[in-house]
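Multiple structures are listed underneath, in structure tokens.
Computed from the coordinates by the stated procedures, all read-outs in this text should not be read as laboratory data. Note that the structure is a prediction, hence the values are computed from the model and not measured. Cβ atoms are built from the backbone, for glycine too; each structure is taken alone.
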Structure I
Amino acid sequence: MEDTIFISQSKYAKNIVKKYGMENASQKRTSAATHLKLTKDEKGVDVDQSVYRSMIGSLLYLTASRPDIKFAVGVCARYQAEPKMSHLTQVKRILKYVNGTSDYGILYSHKEDSVLVGYCDAD
């Protein structure tokens, strides 16, 4: 395609899926369930905080080229201080989604009448 730029982290996406042992897991069609509602889950089963944080960090890096996972990763990132099994289950769902969509990215195209619009929310 002429006058386009495609930004993708497909190799990185495949690597993190493999790193966390999800390459053979069933793929998901969405990064989060439509009814996603994570809570602090104070009575839930604790999970390894360092592994959870590592998974979140890897996924946050991937969001630079994958806006489709940004919301789900952001929700999961809220629970890094005390992650529970319910939070880890959602992170694994995101990895299953990434496994099936590792070639996704951002396509920028140029047109003669392209206009750059920017917004800023500052107080």
Structure II
Amino acid sequence: MDRLVSIREIADFLMYSLGAVVFVLLIIALISIIKFVKRIDKLVSDNTNNINKTADALPEVVNNINDISTSLKDGISKAEQTVEAVEDYICETVTTVSESTESLFDVLSIAGEVMKVVISFFQGGKKK
């Protein structure tokens, strides 16, 4: 009854045991995958009407997005033109104000010179 176990038999036993464990794990994984697929199938079947409504509405949504993009592009173009017009108007206003200010300074300068002449005239009369 003395039986010696060879290394080959131990290796075979370990390989078969490992194979059995892997096989059991594969079966457990497949069962989990099947349960997951069943839940997905139930979810899809419960929401079939919503999915169909969404799929039917997609072309209209895409058209609306295209219309909005076009409107937005036109709006931006108009805003750009308005900004350019306002910019031109502001530049013209600044130029006009600048010219008016220069004219005012010229008038004040002339008035100052006239005042100097008048003052010097009256001072010149007093010195005599």
Handout entry: Label whose coordinates, when distance in nm of label points 7 Å out along Cα→Cβ at positions 42 and 90 is calculated, return 6.5 (choices I, II)
Key = II
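Can you tell which of I, II yields 0.00 when FRET efficiency 1/(1 + (r/R0)^6) of positions 26 and 106 (r between Cβ atoms, R0 = 41 Å, to 0.05) is derived from it?
Source structure for this number: II.
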Completion exercise
Computing distance in nm of label points 7 Å out along Cα→Cβ at positions 58 and 74 for each of I, II, the value 2.9 comes from structure II
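A value of -35500 was derived for helix-only ellipticity at 222 nm (-39500 (n - 2.57) for each DSSP H run of 4 or more, over all residues; to 500); which structure in I, II was it taken from? Could the numbers behind the result be given before it?
Details: I: -12000; II: -35500.
Computing helix-only ellipticity at 222 nm (-39500 (n - 2.57) for each DSSP H run of 4 or more, over all residues; to 500) on every structure in I, II gives -35500 only for II.
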Practice task
Out of I, II, choose the structure whose coordinates give Rg and Dmax of the Cα atoms in Å equal to 48.3, 161 when calculated.
Solution key: II
Practice task
Assuming 2.15 is Cα Rg over 2.2 N^0.38 Å, for residues 66-113 alone as calculated from a single structure, say which of I, II it is.
Solution key: II
Practice task
Can you spot which of I, II the value 11.5 was calculated from, given it is mean count of other Cβ atoms within 10 Å over residues 2-9?
Solution key: I
